[in-house]
Structure 1
């Protein structure tokens, strides 16, 4: 029996998906099934109830998962310690992130890290916020990066940055000539928003509601790039993180206007699964993110 087979079994138990277990381990779904069957033959017992309705471990499967997880954590800790002794920083770091962070916040940190550790491979996947949490909890990725982090007892959450939110408009819009506006000034405006289930949209709606400001939602998108494109063709105004519009401001395709009477910041965070054994490469990457963080407390009430 190999440690790899036990890891596949644990990934399957945690993700409750043959597809995810295959993805995590870089093998086919058929190979996952074969390794599970091999474990069942070795232990002479069923480990998974074969039901189309839901995934479920047998009692024996639950016991194997409990002990196998300990074995894998010990094995990973051993590998990590040996690499530290040899001063080896290598391997792959898998990151799941929402679009705005992955496209605009993350690249400088990746560039700095790879300059020091060029043998490390960083793989970035762009996901919706709820999918980032799922990927981290099921071990599909090592790190997740989200806005407005939600506390979870199974996750370690590290404050990363706070982005100021600003209003953006077309250069010919009446707001474009103003350095700042009050939030009530956008009442009745055509508004480009994120989709309702996106955390930044929920925070924006809350700010508008608390200040008794009603806007006319004309378009909703699931990522920052499409929101900006809609504003560039003058379909409406939007409220977005200031750090995501640097290029458009330089190219003069958008104008950013400060909101003077409301402090509106978007908190960002990095997260990984609790009790995860961090490789030397992962530790160093997290240290870089921590060292340049501009956030002291991820739960600060000013970061709404």
Structure 2
């Protein structure tokens, strides 16, 4: 495969020079004072922010995501930002990051959300490798509930469910973030024609093989990959290159969860492998069904631990 998806995965910003730090890291967009650059990708920059008209010592309690200037004339990038703003204000759910304010009609295009306390699940896995079973199931259940709200209220697919987009608070509260890639089930553009729609490690086979439209079950697959990774400490598929990875998602059977983590209950392993089914019709029908099953498995895990 000659064409490889352009990646907009977040990368650490370059260290500012002494001359440029003030102009680059501190500024103002609309009614928002930018306090500090905390992340950037090829598509956007993310800042800690606070209301510009507030006190100078007001806490930087908000996160402002602004489309980079080089994308201000790209209609698809602008539309993605507008969708994120619409969905983030339409869907109110405790496990889905809301959009509190936005400027998406003219440059600069931006959205504002509350700052979350905690770490991404990806960072947690880097530092801990694995999590207790009960916590793993709880995090997955919270994300499934967020997906159900997104699917039923906005009738949108998240399209980028992965550990980097799940923020876990100190109390275990999980929040699904980054609505920049949401789209409707009716859209049927092949992954290689999209500037950004997810990360290859987590994308469902139907989004990789043809121009078939994704569905809510595509998010179920991505959550299944995430759950497998948390349980086993490794992804179900690791390719030599993009083409090999795509073939594995389409054709290969993942190694059994219990072979990698023998203490995993059979019910948990069964759910994960059903979520990873190649055929969307063989996966749990909805994210709500996944959440219901995870509740039962959580209760069983607590009972087993107490025995």
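Only the coordinates and a few stated rules stand behind these numbers; no lab work does. All values derive from a computational prediction rather than experimental measurement. Cβ atoms are built from the backbone, for glycine too; each structure is taken alone.
Overview of values
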quantity: Per mean count of other Cβ atoms within 10 Å over residues 171-178, the highest-valued of structures 1, 2; calculated: 2
quantity: Structure responsible for 22, with relative contact order in percent (Cα under 8 Å, 6 or more apart) calculated and labels 1, 2 on offer; calculated: 1
quantity: Computed 3.1 for distance in nm of label points 7 Å out along Cα→Cβ at positions 67 and 291 - originating structure among 1, 2; calculated: 2
quantity: When volume of the Cα convex hull per residue in Å³ is computed for each of 1, 2, the largest belongs to; calculated: 1
